[in-house]
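For reference, the structures are reproduced in the following blocks.
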Structure 1
Amino acid sequence: MSYRVAIIVASDKGARGEREDLSGPAIREIAEAQGLLVTGITVLPDDTDGLSQAMAAICDTDQADLILTTGGTGFSPRDNMPEATIAVCERLAPGITEAMRNHSLQFSPRAMLSRATAGIRGRTLIVNLPGSPKAVRENLEFALPSICHGLEILRGEGSADCAVPTA
């Protein structure tokens, strides 16, 4: 079973073409290296309604098993990804982002400032990741084995062979 992954980047400058996003491609690289199928990367302005609509559309039309977001999880007034995610989720999965924050504290005390969240809509898991490629790698490489196991359960494939090794 290869899970489908949609990537959403929250970046006002990226959406306007003023900055090249490096976090989305980092997510793609990690996911594909683990045998996951990336269905696309979408760069959107950090607008709560637009982000929520994009996530809901992916979930409601079963376009992906997993949505990984990057950016918009900090303290800036324009950081709206957690609010957008919470607005579309039917059930929250706080343990995922709690574990990522805890893991990230090994690398930076600023990890405690992350407002990232995770949750489920229908049969799709949504996980917020930080906006920097370095933090994306630290978090996703750590959390992906457990996320994949969660997908097995969510998708009703409790014994599916996940390509992500558990260490």
Structure 2
Amino acid sequence: MTGTAKWPLVAPEGGRDALRAAMVPLTLGSDHEVYSASSWSIPAIYLNDWPDRFIHTNADTPSKIDPTKLKRAGFIAAATGLVLANATAADAPEIVRVIEEAALHRAAEARSQTRDLSPVEAANRLRFQVAYETQMFDSMSRFFAPHPPPGPRLLTF
């Protein structure tokens, strides 16, 4: 995010702006939601480029995509695919650790969101969070055979 890099990833005809990447929680309402939904359950990485003044207008054409941003998105997607394609059961403990750490952060956020909710709404919010985190652990079975033992179920609210 500094605008300087030892090996900058820029397209010759693209912009040279810094990549302002950030890990953020899932937000619903975008095209990637369809892939992530339980009916498809395709892991998705959403690369947001906001504000995009052309999105969902008649001027929303491929020519409006900055080639550098497209190159970086392709690199991130390819690197992610490479890591997942080469993950083995030996990697499971570290993956579980990462999932557990993120789950604790998400659980804390979910708990704080229940402050102003009715008891029924709060229970539903926390029930959703537990179901979501369970699916995160269970998703590892797609990459390992046999299924690695899940980490401790941290969320029992």
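FYI, it's all coordinate maths here, none of it is from the lab. Just so it is clear, the structure is predicted and the values come from calculations on it, not from any experiment. Cβ atoms are built from the backbone, for glycine too; each structure is taken alone.
A value of 2.5 was computed for distance in nm of label points 7 Å out along Cα→Cβ at positions 40 and 72; which of 1, 2 is the source structure? Of the structures listed, the value fits 2.
To test your reading of the models, identify which of 1, 2 gives 25 for relative contact order in percent (Cα under 8 Å, 6 or more apart) when calculated. Only one of 1, 2 returns 25 for relative contact order in percent (Cα under 8 Å, 6 or more apart), namely 1.
Which structure, out of 1, 2, was distance in nm of label points 7 Å out along Cα→Cβ at positions 24 and 104 calculated from, if the result is 2.6? Source structure: 2.
Computing Rg and Dmax of the Cα atoms in Å across structures 1, 2 gives 19.0, 56 for structure 2. In this comparison of 1, 2, the computed figure 11.0 for mean count of other Cβ atoms within 10 Å over residues 80-87 is attributed to 2. Among candidates 1, 2, the computation of distance in nm of label points 7 Å out along Cα→Cβ at positions 8 and 144 that gave 2.2 used structure 1.
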